[in-house]
Structure P
Amino acid sequence: MLDREKLPKEIARQMDAWRAGSAPLPQSYVRWNRKKAEARLEALCEDHRLQVHSTEMIDDGWFDGMQVLRAIIETTRGQLLSLKWNDSNQDFMRRCESGGHAALHDQDLTA
């Protein structure tokens with residue numbers, strides 16, 4: 001598990017205004033999470049020799065304007081995985097066969 005990073009003060013202030021209902025979801029928050037996701041994906045690829053097939057920004061499913069990074073990766077054993085960034089825990093989740101998402105563990109990336 002990674003240590004969660006605190007939001008920069010300006011983004012935290014914008015998020016407070018959003019939570020109070022006085023502003024739309026700040027795009028600065030989306031960009032900040034995208035940068036974190038891209039850095040994490042790069043680290044995962046280096047640590048586990050993963051191949052990235054594609055990345056894209058997608059709606060997170062909460063209908064609030066939040067978008068997150070989705071990556072299709074291939075493990076060294078040829079298994080394809082769909083990873084989706086989770087801004088709450090500041091890490092990727094993996095797509096399950098049941099259709100939902102679950103926490104990503106190192107053993108998922110070596111299978």
Structure Q
Amino acid sequence: MSEPQNYLPIAQANEQVFRNILKDLDDNRGKRLGGDLLPVILDTKSSITELFQKYSVGERYGVFTIIDFRVKGDRAIIEFEDVACMSGGGSELEYQIGADGNVSFSTALSSFIS
């Protein structure tokens with residue numbers, strides 16, 4: 001299990017991008033590496049602070065966790081996992097950011113299965 005990073009300020013500063021990535025993950029879970037780790041209902045509507053609390057704070061053993069979110073220029077990267085003893089996995093996915101804050105999936109940077 002990885003330790004979640006404090007990506008909250010970056011998610012707040014890039015709220016539309018963060019939400020659009022979550023929406024893409026939810027809408028395309030069958031097409032995204034690690035999509036099977038997502039909760040059945042992925043919350044995309046709560047405030048950014050509430051999403052951070054829900055998906056990255058507290059006991060994370062065997063629970064979907066957003067580990068990190070970062071933005072570099074016109075690229076955004078989200079890292080998530082769901083790990084328990086001898087089960088789970090995680091992915092790090094990159095998205096292209098459009099001028100209007102829309103995102104398009106670019107590539108899976110890494111993944112693991114335990």
Structure R
Amino acid sequence: MAQAVGFWIVFGVAAFGWALAVQMRMLIARVLRISVEAQHGDLHPNDVRAIVRAAPADAAPDGLPETLNQVRVWVRGEHPQAIAHLAKARRWSMILPIVVLVIVMAGRFGLGVI
């Protein structure tokens with residue numbers, strides 16, 4: 001019984017963290033898109049998405065035109081904390097699904113609680 005309770009607590013924390021990371025990722029990207037659109041209103045919406053997608057990268061990604069790279073550098077200078085949070089949310093939103101899967105597999109095959 002204690003194993004089952006512990007399993008569900010660990011599973012719940014990991015699943016909540018995953019949901020929180022995905023939510024942070026969407027929310028921060030939306031706020032950055034609003035900021036870029038407000039400052040550079042003449043850009044196409046797809047260009048704005050490309051800028052926000054490339055903003056956490058240290059170097060300009062291949063295929064990004066120089067004008068968009070300048071806007072990417074502006075976003076990195078104007079919103080450094082948001083960019084750092086976006087990078088962290090991206091990292092955790094890729095790590096936590098694997099953690100949740102490992103927890104489920106451990107609960108199923110190791111502990112026998114599922």
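Structures P, Q, R were shown, and mean count of other Cβ atoms within 10 Å over residues 17-24 at 10.4 was computed from P. Which of P, Q, R yields 4.5 for distance in nm of label points 7 Å out along Cα→Cβ at positions 49 and 65, as computed? The value was obtained from structure P. For distance in nm of label points 7 Å out along Cα→Cβ at positions 41 and 73, the calculated result is 4.0, so let me know which of P, Q, R that is. Corresponding structure: Q. Computing log10 I(q)/I(0) by the Debye sum over Cα atoms at q = 0.13, 0.14, 0.17, 0.18 Å⁻¹ across structures P, Q, R gives -0.52, -0.59, -0.83, -0.91 for structure P. Source structure of the calculated read-out (helix-only ellipticity at 222 nm (-39500 (n - 2.57) for each DSSP H run of 4 or more, over all residues; to 500), -11000) within P, Q, R: P. Among the shown structures P, Q, R, from which was the value 19 of relative contact order in percent (Cα under 8 Å, 6 or more apart) calculated? Only one of P, Q, R returns 19 for relative contact order in percent (Cα under 8 Å, 6 or more apart), namely P.
No value in this document is a laboratory result; all are computed from the given coordinates. Keep in mind that this is a model prediction, so the values were computed, not measured. Cβ atoms are built from the backbone, for glycine too; each structure is taken alone.
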